[in-house]
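Here, each number is a calculation from the coordinates, and none is a lab measurement. This one's a predicted model, so the numbers in the text were calculated from it and none came from an experiment. Cβ atoms are built from the backbone, for glycine too; each structure is taken alone.
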Structure I
Amino acid sequence: MKLLVIEDERIIADSLKKGLEQEGFVVDVAYDGQEGYDFALNEEYDVILLDLMLPFMDGLTICKKLRENEKTTPILMLTAKSEVEDKVNGLNSGADDYLAKPFDFSEVVARVKALSRRPKDIKAEKIKVADLTINLTDLQVSRDKTKIDLSKKEYALLEYLARNSGKVVTKEKIMENVWNFDADILPNTVEVYIGYLRNKIDKPFKGEKLIKTVRGFGYSLGEK
C-alpha cells in the first residue's frame, strides 16, 4: 500500500515514514500543506495521514478541497488538539478517522490498515489469487501452503498486483504505487522485480504461472 504523510514537524514526519516503511508500506512525505495537497490531488494513495496545523494550507482546508475535487482517499487526521469540537470539525471536513498526538505507533498502523479496507469493503485480512495467499496482517505470503520469503519491495509489488488481480497494470502505475515519488529508479526496474517475483511465486511451483506479461500494456496477476 502507498501512503502520504502530510506533517510539518520533520521529526514526527520522518519517524512515521521510517516506521511505516518498516511495516511494508510505501510512503511519500510532504512538510507543508500546499505541497501535501498537490501530492494528494495528483498522485494515487491508499491512505493519507494528515496533520491539522500546517503552514500554507491547514488540514481542514486540504480535506475540504480534496473532497470537493472528488478525491475519496481515506484520511487519518493527526493533531495535537483533542477537544471534541476539533474532532467534529475534522470529520465534518471529510476526514475518515482522527488520532490525537501523542499517539502510539502501533495504533497508527492499525488505523491505516482499517482505513485501507474501507473503499473496497474488504472484510478479510487475506488476498487469495488461485493457490497464492497474501496475509495482510503479518505480511506473510504462501503458495500451495508453502511459505514464500519476499523482500519488502517484492511484497509491495505483489500486494499491488494482487489488489488489482485480473486487471492489467502498466509499468507507470506500478512505479507510482510501489515506489516513492522521489525514488531514483531505472526504466527496467519494474521488469527486474517482476523477474524476482516470478522466481519465487511461479518457477518453484507446478501450477499455472500467475504473473503474466501483456505485451505493450503491462502485467497482470491471475486470470486476465
Structure II
Amino acid sequence: MTEILKIEGMETYYGEVQVLRDISLDVQSGEIVALLGANGAGKSTTLRAISGLLPIKKGRVHFMGQDITHLAPHMRSEMGLSHVPEGRQLFPRLTVLENLKAAAYTRRAREGFKTTVETIFNMFPILKERRNQLAKTLSGGEQQMLAIARSLVLKPKLAMLDEPSLGLSPKLVNEVIQLSATLRDQGTNVFLVEQNVHAALRICDRAYVLETGRIVKHGTGPELLKDHEVKKAYLGL
C-alpha cells in the first residue's frame, strides 16, 4: 500500500491555548480513515492543520511522500489534497455549476474541467438536474453533495470530509456517509471526521478516537464497534 498521508507528533495552538497534542496518524491508499470524537475534541482543528489553515507548532505532515508542514494551503490543493469544511461554505447565490467552476482555481482542477464535471454529474445525478439552480435553494442533503462535489473538482488524491452528515435526517446521513465508500471505490482516499460514530465505523477501514486533543484509541471499524469504551462513550451501549 502507498502511504497517502502521515502525521507525526503534530501539535497546534489557538493563541496560547494548546489544542492538539502529539497527534500521529496515517492514511494508506484505498482507505477510508475516520477521526472520531465528541464536540471540542479537536477533530476540525486537525483537518485545518493538515490543510494549512492553522499553523503547526510542532511535528510534521507528509502527503504523497512529501513534507507539506509549512506549505501554503493552495499548494496543498494543487498536490491533490482537498478539504470539505464543516458547514459546507457554498456560494449561496451561485448556481450548482457556478460553484463547481469557482472550485477550479488550481491548474490541476482547470485541466480537463469539463470531463471532471461530467464524472461528478454521473456520481451525483441530482446535481446534474439542479445544475442551473442556486445553491441556497438546494435541500440540506443536496448542499452537502455539492460541497463534496466541489472538492472533487480538484481531482484529489485525498478528500478530507468534516462532519458531512451534520444536520441531516437519518436517511440522508446514511446516503452521505455512503458517498465515502463511493469515493474510495473510484480511487479517492478519504479522511472522514464524524460525530456519528456508528455510521462512520460501519463504513471506514480504520479509525482514530480523539479526546481533548489526544488520540486515545486506534483500530479497524469492526474492532472499535466492539470496543467497550467506545460503545459506552459514543454509541450509548
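Here distance in nm of label points 7 Å out along Cα→Cβ at positions 15 and 111 was derived from just one of the structures I, II, and that gives 1.5; the source is I. One of I, II was used to compute Cα extents along the principal axes in Å, and the result was 58, 33, 30. Which label is that? Attributed to the structure labelled I.
Comparing structures I, II by distance in nm of label points 7 Å out along Cα→Cβ at positions 23 and 199, which one has the largest value?
That would be structure I.
If distance in nm of label points 7 Å out along Cα→Cβ at positions 47 and 215 is computed to be 4.2, which of I, II is the source?
The structure behind it is I.
Tell me which structure, out of I, II, gives 0.95 once FRET efficiency 1/(1 + (r/R0)^6) of positions 7 and 95 (r between Cβ atoms, R0 = 25 Å, to 0.05) is calculated. Going through each structure in turn, the value belongs to I. Computing relative contact order in percent (Cα under 8 Å, 6 or more apart) across structures I, II gives 26 for structure II.
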